[in-house]
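Next up: the structures, one after another.
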Structure P
Amino acid sequence: MAVDDIYNFLQLTETIGTAGQPTVEQFSDIQAAGYQVIINLAIPTSPKALPQEANLVAELGLKYIAIPVEWEHPSLTDVQQFFAAMQANWGQKLFVHCIANMRVSAFMYLYRVICEGMKPEQAQPDLHRIWTPNFTWQQLIEQLIERYQSLHSANSPDSTEFHC
């Protein structure tokens, strides 16, 4: 097997791959593909979540970061933690997953637009390859982009709240 076989796998860059929940066996494929850091956005009680994922990843010698994002209530704090984790591990090969790559694709869209300065229309096709965000997630995306643009255009010291 290969990382391409992981549910909803999407290689965004040479150093960032995203997907839904890998199986126990697929974590070995992730390691073999050279990934160094696993960022998990699923809550531990999600269907298909692996209760011992942190231990499994540690046994493979990979760094593990869990940022549990509630599906019905994603928040600015979740996004800030995600951005901080991405920045802290920049330059390493990152594998970011949740259960279906929906949380991840939305957070990666925000990261690429807010932190990397990518135009929304450039980042959107990768988001839409996975899904079209529902009302809750679309609202989060729009609010955070608007908030960032407002803070950024005003050169506000609060623009650092996004940890980019």
Structure Q
Amino acid sequence: NQFFVIEEYTGPDPVLVGRLHSDIDSGDGNIKYILSGEGAGIIFVIDDKSGNIHATKTLDREERAQYTLTAQAVDRNTNRPLEPPSEFIVKVQDINDNPPEFLHENYHANVPERSNVGTSVIQVTASDADDPTYGNSAKLVYSILEGQPYFSVEPQTG
């Protein structure tokens, strides 16, 4: 079981992550939903009557990509479990909130005089902390701002 929440939501209200529901819940208020696990009660809270799970804090995928939680339906009067606990994962969906960063602040290279056109001079390397598996947030495309037509850069490799 998985739920998804978008990172860095900054609205005034907690974000609805998902809703748990027991098949034996007839709506009479006799069932209480309990949440435990990573961030339960601090980052994630559950409405013990409806089973709605909310994120109450801003999440950052670069700090933590997912949380494993366990929910259980218990009898409100006796706290006796009504069914086995259910484990699920809350995955934090990435947004494009990190700029690419070069491995080095400055790159220096020398080109021998009369080098052939197409001679490789240097390769630069950058990285992006955003999730490369989600959208194009972490896709890198290299280009140069000046130096054409004498220099060019391979857009995919730097």
Structure R
Amino acid sequence: DSFNDVYIAYELMNTDLHQIIRSNQALSEEHCQYFLYQILRGLKYIHSANVLHRDLKPSNLLLNANCDLKICDFGLARVTSETDFMTEYVVTRWYRAPELLLNSSDYTAAIDVWSVGCIFMELMDRKPLFPGRDHVHQLRLLLEFIGTPSEITS
């Protein structure tokens, strides 16, 4: 006999962070801190395995009734390697780091950290930080917020 199908059973998660942000459900500062803590703890684990998630966004953060948070959708994730070429077009636009908007293929785990910052602000304000309509608008929103970089970079 041979196996033709593989089934994976996951823990039941009731919703995702996107649904919570869009709802009228009250979120205390403690909720926001706990969600951020869990995201960063999960990201630390992922990055310690030399993996970049590359698509962190509220809909990829699952929640259960106990406010336990799980990172999901590793479809764009990949192992980091100094010798490998990295795809530029990753991460959902609103959560995309500046280096990705500038089409750099030389990026690090910092792209995931940028996404977490955008998610945290969205969690606090209940609206996206950089809701760009397209690539150019996204870059314009970002530059209006953080300013134009100087010629000297470190």
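For this structure, a couple of remarks:
- Origin of the derived value 27, 22, 16 (Cα extents along the principal axes in Å, for residues 74-113 alone; candidates P, Q, R): R
- Taking distance in nm of label points 7 Å out along Cα→Cβ at positions 42 and 130 as the criterion, the top-ranked structure out of P, Q, R is Q, with the highest value.
- Mean count of other Cβ atoms within 10 Å over residues 98-105 - highest-scoring structure of P, Q, R: P
Readers should treat all values here as calculations from the given coordinates under stated rules, not as data from a laboratory. Please read all numbers here as calculations on a predicted model, not as lab measurements. Cβ atoms are built from the backbone, for glycine too; each structure is taken alone.
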